[in-house]
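Trainee: Scrolling down, you'll hit the structures one after another.
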Structure I
Amino acid sequence: MSELAVPQLERGRRRLLPPTPFTLAFSFLVLGVVVFLAVAAPLVAPRDPHAQNLLVGLTTPNSEFWFGTDDVGRDVFSRTIFGARGALIGPLAIALGAFLIGNVLGLLAGFRGGLIDAAIMRWVDLMYALPGLLVAIVLVGVLGSSYVLAVVVLLVLTSPFDTRIVRGATLEQRPLAYVEAARTLGLPGRTIMFRHIFPNILPVTLPNAFLNFAFSLVALSALSFLGLGVGPGSAEWGRMLAESRLLLFENPVAALAPGGMIVLTAASMNLVGDWVYERLADRGRAR
């Protein structure tokens, strides 16, 4: 395989050391906890995350409120637990959507070529020329703050990157012998693309979905931090971080808990993506 033909993502990953067993196990543990909390939040959280208790007010961590309370008496621990839902659903939708759109368009552009390739890549070039996060801030700010709108905008802005990566990987596979043999046998183009080429480019495309999840989590949290995602008072990590930034000296855990969960979840997903890449690449070299 020519070094010049290898997509930038794969070349970048080759320079990275694979995760150690400890960091990998810790990453799986973090992601498992986040998924569990997202599913079982009503059963695990000790209190209603939106219930205000003005009599309690702002408190530091104690035996009754493990992470303390915010300035209106809401339990920070319960709100952090419920925040796992927004940290999982939105980024997962973006990662899966970009994976599907990017693979379909990238395979079409790389395998078909011609006008289809030109049309798809001009759209990709346009998206590459735009500052993604800035465009998302402007669109969500103009059209109205909405978590669903933020997810849709980030999905549209993320899928071109997947399309370009898949197209490059498909161009590598197209002149290989197994593709020529499939064409000689008269197999339809869609069969060659999705049953033969697609499994061979998974070592590049699947780990990229994990990176998209991590990026989307940070981007959605940033939009919520700016007040452009979920509404005020919502139990979402980015929004909690924005509302608690003024409480750092009274109850620092109120800001450190959601901020730490964002960092741990994004970093863990990135490390798991590196591990998936190493496993798929090793299996491909063995084949």
Structure II
Amino acid sequence: MEGLPWLRIKAPGFPGIKAWMNSEPLTMERLKGKAVLVDFWTYTCINCIRSIPYLKKWHGKYSKKGLVIVGVHSPEFGFEGDVGNVERAVKELGIEYPVAADSDRETWDAFTNQYWPAKYLIDKEGYVQYVHFGEGGYTQTEERIQKLLGIEEELGKEEFEGYVFDQSPETYAGYGANDGLGSGLVCDESGCSRYVDSGEHERDTIYPEGEWVQEEDYLELTKAPGKISYRFNARQVNVVIEPLGGNVGAEVQIDGQSKQKITLESPRMYTVYQDKKYSERKLTLVFGGKVRVYAFTFG
């Protein structure tokens, strides 16, 4: 979007914000005369997390030159709407620029946004001049920032790594966006809640074993212990997990071998596997307590 006169779109502002972090409440009127970069993100989104170092760098480099970055935190999963969870994530990620808790996604809707992350660069008169969805494009975005600020400086290095064509895709555990679980569901007089994993695993499919219930947004382990397996092709595996009723211990197995034990302390994204090269492996998570598993993401 080049900001041509007949395409001038006024930025809608920040309706419905539940809380502001690192700032007093902001409005577009209050920000007039500043260049504004609105970044839609959510704290369990690996693509968002990988873009945060660039935002932090731009904040440090340009905030005194007229740029205001506003991270609009619009949740994908229910627990991400909790302001306390957002505050904890902002602190853990070391974010110092303003963050708005858009818990009901009213600002998301006002921008008619559909993606995480999504960046909207707004000029000093309040008009949207540039939009970028997803990762990458950092050099181009920084060029646009400098153009709006009327400066020309050395651009930062873009270190975004692309993906191989057959990397495992983001996979949701809930039935709302899941193409089907790989395990068989056993029913008895008490109902249908026990999954049995045959051990034969196709790639990019979730295989639960034990007492699980599939809801729209997640798989919930209702009686521990239980496990979940996934055969993937990636360098990194992240799983969005919510422990229920306190801390939950989990064992991470790769190709049947125990690799680490982790403690699930809060609802967030956990990186459970990382390597320098792509490889096809089988991940199994063994849970010692009740949990909700929302999604698998890869890098």
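All of the numbers you see were taken from the coordinates with simple rules; none came from a lab. These figures come from a predicted structure and were not determined experimentally. Cβ atoms are built from the backbone, for glycine too; each structure is taken alone.
Trainee: If P(r) over Cα pairs in 5 Å bins from 0, in percent, for residues 39-206 alone comes out at 1, 8, 13, 13, 11, 10, 10, 8, 7, 6, 5, 4, 2, 1, 0, 0 when worked out from the coordinates, which of I, II was used?
Mentor: Details: I: 1, 8, 13, 13, 11, 10, 10, 8, 7, 6, 5, 4, 2, 1, 0, 0; II: 1, 7, 14, 16, 16, 13, 10, 8, 5, 4, 3, 2, 1, 0, 0.
Structure I accounts for this read-out.
Trainee: To which of I, II does the computed value 17.6 (mean count of other Cβ atoms within 10 Å over residues 79-86) belong? List each step's numbers first, then the result.
Mentor: Values: I: 24.2; II: 17.6.
Of the structures listed, the value fits II.
Trainee: OK, next. Please compute distance in nm of label points 7 Å out along Cα→Cβ at positions 71 and 87 for structures I, II and give me the label with the greatest value. Spell out each step's value before the answer.
Mentor: On the way: I: 2.4; II: 1.6.
Once distance in nm of label points 7 Å out along Cα→Cβ at positions 71 and 87 is worked out for each structure, I has the highest.
Trainee: Computing distance in nm of label points 7 Å out along Cα→Cβ at positions 175 and 223 gives 2.0 for which of I, II?
Mentor: Details: I: 4.1; II: 2.0.
Considering all the candidates, the number was obtained from II.
Trainee: I have 12.6 for mean count of other Cβ atoms within 10 Å over residues 127-134, calculated from one of the structures I, II. Which structure is it?
Mentor: Values: I: 12.6; II: 18.0.
Source structure: I.
Trainee: Right, here's the next one. Thinking of I, II, which structure, once relative contact order in percent (Cα under 8 Å, 6 or more apart) is computed, gives back 27?
Mentor: Values: I: 27; II: 16.
Structure of origin is I.
Trainee: Still on this structure: For distance in nm of label points 7 Å out along Cα→Cβ at positions 215 and 279, which structure out of I, II has the highest calculated value?
Mentor: On the way: I: 2.3; II: 3.6.
Largest value of distance in nm of label points 7 Å out along Cα→Cβ at positions 215 and 279: II.
Trainee: 0.70 is what came out when FRET efficiency 1/(1 + (r/R0)^6) of positions 143 and 247 (r between Cβ atoms, R0 = 35 Å, to 0.05) was calculated for one structure; which of I, II is it? Working shown, then result.
Mentor: Working: I: 0.70; II: 0.15.
Of the structures listed, the value fits I.
Trainee: Could you tell me which structure in I, II was used to calculate Rg/Rh (Cα atoms, Kirkwood Rh) as 1.02? Walk me through the intermediate numbers first.
Mentor: Details: I: 1.06; II: 1.02.
Value 1.02 for Rg/Rh (Cα atoms, Kirkwood Rh) corresponds to II out of I, II.
Trainee: Have a look at I, II and say which one yields -24000 for helix-only ellipticity at 222 nm (-39500 (n - 2.57) for each DSSP H run of 4 or more, over all residues; to 500), as calculated. Before the final figure, lay out the partial values.
Mentor: On the way: I: -24000; II: -4500.
Going label by label, the one that fits is I.
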